[in-house]
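*Asks:* What follows is a group of structures, each given as structure tokens.
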Structure P
Amino acid sequence: MRECSKRCYMHQIPCTQSECRLHLDYEDDLNCTDIAVYKHGEMTLQQIGERHGISIVRAKQIVDEALLKLKKTLAEENTI
């Protein structure tokens with residue numbers, strides 16, 4: 001967990017650094033993706049969608065795109 005996430009979690013104060021790439025407009029998780037994962041572990045597409053303000057279908061599309069990129073990267077690394 002990043003230092004700023006640790007500080008927010010220890011003091012139970014929502015993060016105000018909206019420019020952070022881990023910022024999440026979801027106060028239950030103190031506005032931090034790091035804290036959300038720490039508190040909840042694996043999450044459903046519905047939970048991800050709620051936190052990011054997107055539909056379950058869009059969350060699935062994003063997950064699928066990320067997995068495809070990871071697979072391509074791994075395949076490229078194995079051929080080098």
Structure Q
Amino acid sequence: MFALTGLGKEQFTVNLKCDPERALDLREEYSEIQPGYHMSKKHWNTIDFEGSLNDDFLVELIDHSYDLVVKKLKKSEREEL
């Protein structure tokens with residue numbers, strides 16, 4: 001799993017996996033990025049998609065999360081993707 005979001009909430013947020021050091025840096029720099037809600041605070045961030053973060057940056061965060069998960073898969077599983 002590389003992303004998690006809820007349905008029916010007033011605010012659109014997504015939990016994304018992140019490198020632990022980068023996660024801390026992002027939280028310090030952007031108010032829209034907080035420790036993962038109901039997730040490991042070390043490896044997950046909750047991102048406010050309705051804040052001021054631009055779309056290219058949001059896509060980069062999603063891609064980073066996806067890449068972290070994919071690199072942990074077995075080689076045969078990665079090749080299937």
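Readers should treat all values here as calculations from the given coordinates under stated rules, not as data from a laboratory. Not measured: the values here are computed from a predicted model. Cβ atoms are built from the backbone, for glycine too; each structure is taken alone.
*Asks:* Of the structures labelled P, Q, which one yields 18, 51, 24, 7, 0 when P(r) over Cα pairs in 10 Å bins from 0, in percent is computed from its coordinates? Walk me through the numbers on the way to the answer.
*Replies:* Numbers: P: 18, 38, 29, 14, 2; Q: 18, 51, 24, 7, 0.
It traces back to Q.
*Asks:* I would also like to ask the following. Assign the value 19.8, calculated as mean count of other Cβ atoms within 10 Å over residues 13-20, to the correct structure from P, Q.
*Replies:* On the way: P: 12.6; Q: 19.8.
Matching structure: Q.
*Asks:* Given that helix-only ellipticity at 222 nm (-39500 (n - 2.57) for each DSSP H run of 4 or more, over all residues; to 500), derived from a single structure, equals -12000, which label among P, Q identifies that structure?
*Replies:* Working: P: -19000; Q: -12000.
Clearly, the read-out refers to Q.
*Asks:* Same structure, new question: P, Q: which one has relative contact order in percent (Cα under 8 Å, 6 or more apart), as calculated, at 18?
*Replies:* Working: P: 18; Q: 32.
The read-out comes from structure P.
*Asks:* Among the shown structures P, Q, from which was the value 1.2 of distance in nm of label points 7 Å out along Cα→Cβ at positions 29 and 61 calculated? Mind showing how you got there, number by number?
*Replies:* Working: P: 2.0; Q: 1.2.
Computed on structure Q.
*Asks:* Hey, distance in nm of label points 7 Å out along Cα→Cβ at positions 5 and 37 derived from one of P, Q reads 1.3; which structure?
*Replies:* On the way: P: 0.5; Q: 1.3.
Computed on structure Q.
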